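Read-outs throughout are calculated quantities, based only on the coordinates presented, and are distinct from any laboratory measurement. Just so it is clear, the model here is predicted, and its values are computed rather than measured. Cβ atoms are built from the backbone, for glycine too; each structure is taken alone.
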Structure 1
Amino acid sequence: MIRARIVGTGSTTPKRILTNKELETIVDTSDEWITRRTGIKERRISSSTRAENTSDMAAEAARKALEMAGITPERIDMILVGTVTPDRQFPSAACMVQKSLQAKNAVAFDVSAGCSGFLYSLSIAGNAIATGQSKTAVVIGAERLSAISDWTDRATCVLLGDGAGAVVLAPSTQDDGILSTHLGSDGNYWELLYSSDRTGEMPAKMPEILDAVECKPFYLKMEGNKLFKKAISCLADVATAAIQHDGLTCNDIKLMVPHQANLRIIRAAAEKLSIPMEKVYTNVERYGNTSSASIPIALDEANREGLLGKGDHVLMVTFGAGLTWGASVVRWSI
């Protein structure tokens, strides 16, 4: 049986750090309120004056993952980018990454599944490797959420950040790799989290501390309270399904790497799964919600911090716009 295994990880975030204290100067909020409600202390914001577009960050994260894997771009035959904030409507961010890496032998395309984009992409690439359609795939989650933030809405702008994370997948005939990935969606709840046209609804001039932020022609809208409850139940249910499918229990999980949306959501989901927080990796306090980039960024950090060893079971679980959700169990192989 062929499985896809992770052979390299990489991530990158913009240089600009936007703190809660700075947000106090542009919107009616406070560091105490943001920290208590979300666990976020700061986030990274890309600048239009630097090479920090979605595809720029995606390519940089991919380079770091390829370096770890010891694989050259010529060997890549598939590039997938999970994103809702590509540089432009078309061509895809993945094609821009292909150009940047000079991965001339790769098929490249984007996957739009909200914050679940990375796991949806991981599932597609993993299946391609398992069926022999791909030998070496790069899977990326990359977002520039600062460009779709409503900086007058304190309920959402305090949550969002920018960044990218990537993994390199290769085939394995050993008892490791991606054991299973479980995905779900329900379009009946799309109005809990969606994009809206900016026309006539945003201030003409950005606050001075955000003068380098690029604004796309749409912005994010969210019904936080309803989404919060739905997220917890979906995260716990899909994670349980994945764990049980692979003949494991929650005690077998070495590390849970959840979507970094909100610390309260992460804690509630971990509690429902009976997974102690010391086995849950979080970096939401430093990066905020980076959508599809959050899991691969966290996974890369956990890997580079030495928190994972060969044979460890890693649970990745996510929830996002659509609504979409997913979970993947990986037996670590690096």
Structure 2
Amino acid sequence: MVALRGLTKRFGDAVAVDAIDLDVYADELVTLLGPSGCGKTTTLRCVTGSLEIDAGSIRIGGVDVTRVPTHRRQVGLVFQNFALFPHMTVGENVAFPLKVRRVPAKEIRDRVGEALMLVRLGHVADRYPRELSGGQQQRVGLARAIVYRPPLVLFDEPLSNLDAKLRREMRYEIRRLRDELGFAAIYVTHDQEEALALSDRIAVMNDGVIHQIGEPAEIYANPRTLFVAEFLGNPNRIAGTLVARRAAGAVVQVGTTEVETRAPVDAIRPGEEVVLVIRPEAVAVARSGGASGANRWEARVVALSFLGERQECRLAVDGGFVVHAYLPPTRRHALGDVVAIEVPAGECRVFRT
């Protein structure tokens, strides 16, 4: 549905998007995920046609639209700030894209009614945006984007102005509509939870380039770069030195402790400074019982945070480093308690600093 080739956008001397390639297939939702200023929204605006690109090409549905104006690109747009006309009713807002395309009045009425029913707002057609909640306004924005059934819908951080509960609800609504109507979508967000919950594939961006593209589970489990490993999840980042390479992994010196890994380290040589990335959910915590063996240590509880569905625990390992781990909400520990922890070698990722 969408093919970006060598897409480049500069603002003066600053390169906002640096020669990226990206394919989005029909019936697929691809998320551009990254921190503020990484180039994801600029990429989206290039696809919409609101920004002219400096190099590369954009194809939508097999047609080169690189120099085609926005209104002829047949894409639906859902904005961060809702972008509803305050002087128009909900029905008039949803009808606007159809009126621009000079659709007959009867067909407009039918399509607006259908679109509002799809977003479960058929009862508010005569209200004004100011009379709706934030979640309802965003549903109106969704209805307006899909009312003329575009093959591609673009989402620019559409949930960032909603509270946490509404964000979760709207994630399911967006996914339901995409599954029901079958449009392709590009979704921009800096929220990793949103990206993991919504996406068929995720493109992780930073500094104008795509670091990795893949299915959510694959990117989370097998990050290819240190940036991807650190951006997704809330991992432990531990500095060390690679001291030995083995057929199935490596050994990293951290303080006075050796950590065994089974991650590929083909490009890293013994003696190089590295970063170990270990996800907190991979750290098993047990009552102290003489921890010994590979990646088993005694540690002292130095911080505890209750988060409802889990506890977050910081643990100082005798070997000279600190890890954080997740505990069940019912587990009881006090600051200063000594526990045994274990990290499977396959859960330790190694990256050059």
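Work out which structure the value -9000 belongs to, where helix-only ellipticity at 222 nm (-39500 (n - 2.57) for each DSSP H run of 4 or more, over all residues; to 500) was derived from one of 1, 2.
Values: 1: -9000; 2: -7000.
Clearly, the read-out refers to 1.
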Worksheet item: If mean count of other Cβ atoms within 10 Å over residues 110-117 is computed to be 26.9, which of 1, 2 is the source?
Response: 1
Discussion item. For distance in nm of label points 7 Å out along Cα→Cβ at positions 142 and 286, which structure out of 1, 2 has the highest calculated value?
Written reply: 2
Discussion item. Computing mean projected area of the Cα convex hull in nm² for each of 1, 2, which one ends up highest?
Written reply: 2
Worksheet, complete the sentence: If volume of the Cα convex hull per residue in Å³, for residues 126-293 alone is calculated for 1, 2, the one returning 151 is structure 1
Fill in: Highest-scoring label, criterion being percent of Cα pairs over 19 Å apart, for residues 30-197 alone, among 1, 2
1
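Work out the source of 15 here, i.e. which of 1, 2 gives that when relative contact order in percent (Cα under 8 Å, 6 or more apart) is computed. Could the numbers behind the result be given before it?
Numbers: 1: 26; 2: 15.
Checking each candidate, the match is 2.
Supply the structure label, taken from 1, 2, corresponding to Rg and Dmax of the Cα atoms in Å, for residues 102-205 alone with the calculated value 17.9, 57. Intermediate values should be presented prior to the final figure.
Working: 1: 17.9, 57; 2: 14.2, 44.
Comparing all candidates, it corresponds to 1.
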